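Read the figures in this text as sums done on the coordinates, not as results from a lab. Here the structure is a predicted model, which is why all the values come from computation and not from measurement. Cβ atoms are built from the backbone, for glycine too; each structure is taken alone.
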Structure 1
Amino acid sequence: MNGFHAAQDPWLLTQVLRNEWGFDGVVVSDWGAVTDLAAALAAGLDLEMPASNGIGPREVLAGLDAGLVSPGDVDAAVERLRVLGERTADKVSGPADYAAHDRLARRAAVQSMVLLKNDGGVLPFSAQRRLVVIGELARTPRYQGSGSSRVNPVRLSTPWNALAARVPGARFTAGYALEEGGGTDGDALAAEAVAAAADGDQVVVFLGLPDSAETEGADRVSLDLPETQLRLLSSLAAVREDLAVVLFNGSAVTTPWALQVPAVLEGWLGGQGCGEAVADILLGDVNPSGKLAETFPLSIEDTPAFGNFPGEDGEVRYGEGLLVGYRWYDTRQMPVAFPFGHGLSYTSFDYTGLEATAEGTGTGAAVRVCVTVTNTGGRAGAEVVQLYVGGPPNGVPRPAQELRGFSRVELDPGESTRVTFDLAAGSLDRFDPGTRSWVTDSGAYLLKVGSSSRDIRLSEMIEVEGSGPSPLPTASSPVNQWLADPRAARVLLESLTGSSGGNGDPAAAASLSAALSLMGSLPLDRLGRFPGAPLGAEQAARLARELAEGAAD
């Protein structure tokens with residue numbers, strides 16, 4: 001990061017992690033992330049992974065001889081590892097309650113799954129109607145990531161087994177092979193699936209990404225579903241207008257095909273309870289309440305990293321800056337397939353009575369936001385109420401809005417509850433690169449509550465007294481930044497009109513301001529390079545000094 005390997009960056013591992021954040025634990029490298037163990041120990045790393053065939057220890061010995069790492073650095077790392085060993089040595093687990101674990105896994109899976117679309121109330125299905133289940137992922141679900149995170153669950157439910165146990169006469173057909181090749185007749189599988197779909201009362205299709213498309217240690221090469229699955233879905237949609245799709249994938253996929261189907265359930269990688277969880281939602285035994293933790297873009301070209309990743313010459317530029325994730329799409333007002341925070345329910349919720357108050361000043365400013373949420377539908381359900389905050393329009397680059405709180409509430413039909421968000425001191429802070437400190441800007445903050453980042457139900461403005469005035473323009477700041485700051489605009493216009501104390505001709509000042517705004521993007525100290533310009537670089541520097549001195553008084 002910024003030219004330093006993260007595993008041997010003293011600013012990151014010691015100054016920020018330990019000194020500023022107060023972390024007192026052990027820092028372990030990712031596998032293969034250490035370039036020089038001596039430099040890493042000096043920076044604050046404690047343990048290199050994996051064992052390095054003796055290379056790391058030799059680097060430490062050489063580093064000690066050369067003075068690149070001190071004995072104290074080595075002792076500190078050993079001590080932190082010793083303390084960790086003591087903390088964990090006496091942790092003896094009791095008997096494993098596998099049934100309780102399975103119930104928890106099922107509940108976690110249910111609450112994480114997201115109903116992306118449900119036009120016409122296609123879902124939930126009825127257990128009394130003929131059900132056709134299509135897709136190898138229903139029989140062989142992808143329920144966990146691939147790589148070093150893989151575990152062997154004691155129990156594992158599959159969607160097909162769970163649905164077959166609850167819906168008499170349910171029928172399964174694979175439709176496709178999880179991995180292409182291997183001698184499987186894909187056309188025959190697809191034809192069988194289309195025939196089955198035409199004969200059922202209700203049809204669910206399981207789609208998703210195989211292990212080969214999404215695994216540890218490798219980047220995805222596409223956001224699309226496998227082509228064989230897309231062809232199958234297109235064929236199925238030609239004979240059924242009421243298809244429901246269930247997805248199994250670990251991250252966002254493109255969904256242009258969602259226009260062909262009325263219902264989509266995002267199942268993610270649902271763990272050992274994924275099968276029962278999917279059946280719970282599809283059959284209406286549980287009301288879905290999950291929300292998207294990432295935006296589903298329309299295409300890979302829309303994503304923040306496109307054009308910057310994977311970089312060149314071993315260097316990647318994080319060109320999105322502060323606009324990470326949903327902030328990118330929302331700030332740029334880009335159309336998306338499904339927005340951050342989105343997730344439907346089998347019931348509906350209404351938001352009323354938004355109230356917001358602010359207390360304290362500066363980095364001690366705290367905000368309380370209250371809103372009433374009512375279940376206006378016909379069945380019990382849960383809603384995740386989300387609070388977004390937009391900072392004051394003071395010229396400081398920032399996202400248009402950021403999630404600052406969320407609360408999950410469970411409500412019976414007709415029931416209401418008051419949801420309160422308490423934003424503690426520091427919640428409105430931003431990092432100021434100029435002073436290398438956290439500051440709270442003064443001004444109007446827009447508070448918004450809603451069901452997703454794009455489904456805002458209520459909003460309210462509050463005034464916050466910040467930790468000090470907004471950053472002052474400098475001689476090299478654009479003219480528009482000078483004109484946007486009342487203090488800077490006064491200094492600039494008084495200098496150019498020859499007036500002071502606000503006693504000049506208002507019409508002349510307004511005319512001059514309008515003229516300057518035509519060169520708004522130009523740095524103030526560059527105006528002098530234009531023939532007939534009203535001030536040069538030396539005058540711009542003098543005005544910047546006067547502005548800074550006046551603000552300090």
Structure 2
Amino acid sequence: IMYHQVTPGKARMLVKSFLEKGDPLFEYLMGAMVENDMIPQVWDFPRFSMEKRLVMEKCGRVDPEDIQDYVANGGYSALVKTLQSSPEAIIGEIKEAGLRGRGGAGFPTGIKWELAAKAESTEKTVICNADEGDPGAYMDRTILESNPHQVLEGIAIGAYAVGAQKAIVYVRAEYPLAVKMVTRAINQAEEAGLLGENILGSSLDLSVEVFQGSGAFVCGEETALIQSIQGNRGMPTYRPPFPVQKGLWGQPTMINNVKTFATIPVLVAHGAEQYRETGTEKSPGTAIFSVVGNVLHAGLVEIPMGVDLRTLIFDTCGGVPDKKTFKAVQIGGPSGGCLPADFLDTPIDFDSLTEAGAMMGSGGMVVMDEDTCMVDVARYFLDFTQKESCGKCTFCRVGTHHLLEILVRITKGEGREGDLEILETLSEDIKAGSLCGLGKTAPNPVLTSLRYFKDEYEAHIKEKRCPARMCRALTAYYIDLEKCARGCDACVGCCPVEAIFTTQNRKKGVDQTLCVKCGECVTACPPEYDAVRKVSPPDLAPIVERPLGIDAPVK
């Protein structure tokens with residue numbers, strides 16, 4: 001059974017009730033995890049019924065700390081099947097299935113494995129890239145925390161296919177639970193003979209270790225990741241040679257994402273033909289997204305490739321709350337593109353999203369409503385990628401800095417004629433001149449917001465107005481005196497800078513020179529009055545003179 005909205009206090013109550021009274025407290029129940037005659041299954045709810053869990057099927061159903069539980073639920077059966085086949089047959093199965101890398105680029109996994117297998121070396125390495133650094137993304141971390149053995153099984157299958165004897169799970173140190181679970185899973189698999197020497201009596205030898213990264217976003221790029229493991233600064237290197245040709249310590253190295261490795265056991269167990277039954281012709285299988293932002297049911301969602309954005313956002317995740325209007329969705333992490341409502345019918349697959357100006361990326365998805373300023377969104381994501389630039393490329397290091405400076409000026413109402421043209425041409429130059437994927441995709445939020453929301457940029461520059469009323473320098477608060485209850489001083493008492501004052505006839509005013517635009521007065525004003533107004537541009541706010549004898553507070 002599964003409970004919902006479990007707080008630490010509720011967790012203590014549930015455990016105590018179970019252990020002492022045998023009472024499962026059905027009133028807090030969300031649903032059952034397995035079929036029964038009493039309680040509806042969780043999977044029958046609208047939130048889950050539209051999902052198709054292939055990769056995450058066992059997440060939440062098996063004990064991540066118990067290898068026997070994973071084995072009892074079919075775990076490592078794909079590895080057994082693999083060891084009874086030839087490496088060429090396994091690679092052929094992956095190619096036939098059409099699996100594309102789930103790290104973001106969508107490169108065909110079978111081709112990458114084939115290149116690694118053909119590389120001449122006796123010291124090949126497999127690396128699982130779990131350096132998930134996107135803000136709001138937690139797909140890889142969740143899989144490692146809830147079902148690490150499935151990832152290890154995929155790694156072992158990959159090592160057998162390409163002829164590697166060593167594997168590394170690269171996971172950032174900020175995810176201590178993931179590190180703990182993977183480390184324990186490795187130890188258990190070694191004790192069970194599923195890792196180590198002569199796995200299951202075969203000729204496969206494989207040692208797996210965990211490497212904890214230091215949290216640099218750029219280390220998600222495979223050549224920067226390799227530099228990090230070698231003890232160098234996490235900076236990308238030129239390609240070719242590609243890692244499958246010359247990677248870790250100069251030897252052939254095959255790198256795949258957590259979700260890719262977690263897909264492998266499912267694919268091998270059921271075969272390429274059955275795997276292709278889900279998804280589209282060019283993008284078979286499922287996609288896992290972390291849906292966050294202005295959406296009713298945020299969280300991880302695994303859906304078949306080809307499902308459109310409207311179905312995912314509105315049918316699966318409940319749409320935009322509080323009866324507000326959907327405005328845009330940003331897909332692909334901090335360097336993904338922003339798509340407006342006109343693109344809600346776009347299929348979710350590698351090619352369709354790229355054509356629309358977004359990208360699959362690692363699977364981050366941010367839903368935005370009518371109160372979102374698209375100029376500020378571009379500034380926010382560019383601020384992240386600019387700070388995470390390793391500094392190797394001038395285009396990325398200096399170019400993103402100039403982009404950010406322009407965006408900050410625009411959000412402050414200091415935009416100038418020609419800024420939009422500079423943003424566009426500079427963004428294209430950065431994409432063309434950067435070495436790695438971080439620099440090549442960093443301008444995407446700027447370019448897509450310019451393409452689809454150019455009117456907002458123009459309003460900021462020409463009218464000094466933020467249509468969403470989110471940019472503080474371009475907004476102002478005032479009290480609607482026709483709605484204000486003059487005996488209520490809620491707004492006066494909550495203002496942290498004493499910008500709100502009361503006149504002699506109990507009217508309220510806002511000293512715009514003191515107001516920090518925190519919005520506390522909006523929250524404090526009783527809903528039956530709803531007297532606080534937020535406007536843009538700021539000069540729309542009526543001026544109320546502070547009475548003589550009532551001095552403004554000293555800053």
Starting from the value 3.3: which structure in 1, 2 was distance in nm of label points 7 Å out along Cα→Cβ at positions 1 and 369 calculated from? 2
Tell me which of 1, 2 gives 2.9 when you compute distance in nm of label points 7 Å out along Cα→Cβ at positions 281 and 361. 2
Tell me which of 1, 2 gives 1.00 when you compute FRET efficiency 1/(1 + (r/R0)^6) of positions 169 and 217 (r between Cβ atoms, R0 = 35 Å, to 0.05). 2
At a computed 30.6 (mean projected area of the Cα convex hull in nm²), which of 1, 2: 2
Quick check on the output: 3.4 is distance in nm of label points 7 Å out along Cα→Cβ at positions 57 and 121, derived from one of 1, 2. Which one produced it? 2
